[in-house]
Structure P
């Protein structure tokens, strides 16, 4: 019954509300990574973005003021990863909190390999709580999606997808037809390659932060998959294929980038 009501409500929103053309066109123009989408995909993205804006609370913090263009940018970037999955994949959170710039998180606890608990303060550009909101820094949202291998919104939303089965371990619930062993092999091979490059003192292709743990590796790879898909496919073709199967998208196909 609830599913029927939700579907009816969404159809009502799509029939009676819209994102102003000027805001939408400017948003797409300001996110070069969206240029690979065809007309049908852009239409679906626009619909998902509208629903996201109606179903999620975008809450400014730290003195930030969010206008409609800023809200649309956040929502569009958030909906890109679920373009082939659907908005229900984001049912685990209702709020997106946005600070003007990087924010301080105090007394963050971590446990080392010896079981010792450490407490430290961290300055973050984004965070995804297991049972709570997504938190973003606007300055990093504004820098996201510019086809330079950086997208803090995709990164934090990847954590939310990773958590769908209750564990943030770098493996979200796989779609029907996908094999867990193939996913694990592709990710382990790419992860080991990153570690080897770092151990040799080489400049890795991926952000070194991806080496922190499997969950961060998945999140960083999600950024690269959507922001620089052609380069990602060249660097890690097997891993690219796994992400394409999970997200049900192939952003490198038809891409005009020279790296394709």
Structure Q
């Protein structure tokens, strides 16, 4: 399947910006089963691309300096990606980060009372670790229905699980927290998803991957209830959302920002 992505992220400021940096992770990873076709472009208006580098998770990163006095920063990404069905299986671990690193809890994924209770509700009657992971994914979605506006970027797995709803970021963090507590390395994935019912979207997507000795890395999209297939474009990975966030930065001055996202993913 060949997917075309057109993604615009627009930061609008109510006063001139004195100084700001944005770390942009919006270039899809190339791997067997996912290849960039006709290239991938990242265009900046209202800022300057200071540096492009590959981070410790193998993510392509663009460091953007907002132009002094700017009232708007626009990040436009586009390109085509060729994908084949991989049934959620990424395979053997690669990269600079040792596998044990993905067992380390982070502030967003640290297991507490709510996550431990969730694990206790799973039970023990499973034929394999993969079967248990799928059961965990389904249980998380039953416990925490998809609900926009209840949580935010800084909501932890524990806080989300103790609430009334959440989004893909929360589902992934809870899954990662539980899998690490069960002894499996796990990581966060940010990327794009081709929706079956529409091409226009208002945000990128997030899901989780867990590592199993006999198979390697396997993806789990808790929010949609299945493992990623050829409709998913992997862009960045990390220990949690902060590591893999599409855009994350810092800003000096009193200016307040308004974020507008325009995203199309189509075949």
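Where a number appears in this text, it was derived from the coordinates with a stated rule and is not lab data. Predicted model, so just to flag it, every value in this text is computed and none were measured. Cβ atoms are built from the backbone, for glycine too; each structure is taken alone.
Among the shown structures P, Q, from which was the value 0.95 of FRET efficiency 1/(1 + (r/R0)^6) of positions 32 and 184 (r between Cβ atoms, R0 = 35 Å, to 0.05) calculated?
On the way: P: 0.60; Q: 0.95.
Structure of origin is Q.
Out of P, Q, which structure matches -14500 when helix-only ellipticity at 222 nm (-39500 (n - 2.57) for each DSSP H run of 4 or more, over all residues; to 500) is calculated?
Label of the originating structure: P.
Which of the displayed structures (P, Q) returns the greatest value of relative contact order in percent (Cα under 8 Å, 6 or more apart) on calculation? Present the calculation step by step, with values, prior to reporting the outcome.
Working: P: 17; Q: 30.
Sorting by relative contact order in percent (Cα under 8 Å, 6 or more apart) in descending order puts Q first.
From which structure (P, Q) was distance in nm of label points 7 Å out along Cα→Cβ at positions 24 and 72 calculated, if the value obtained is 0.9? If you can, show how the numbers build up before the last one.
Details: P: 0.9; Q: 1.6.
Source structure for this number: P.
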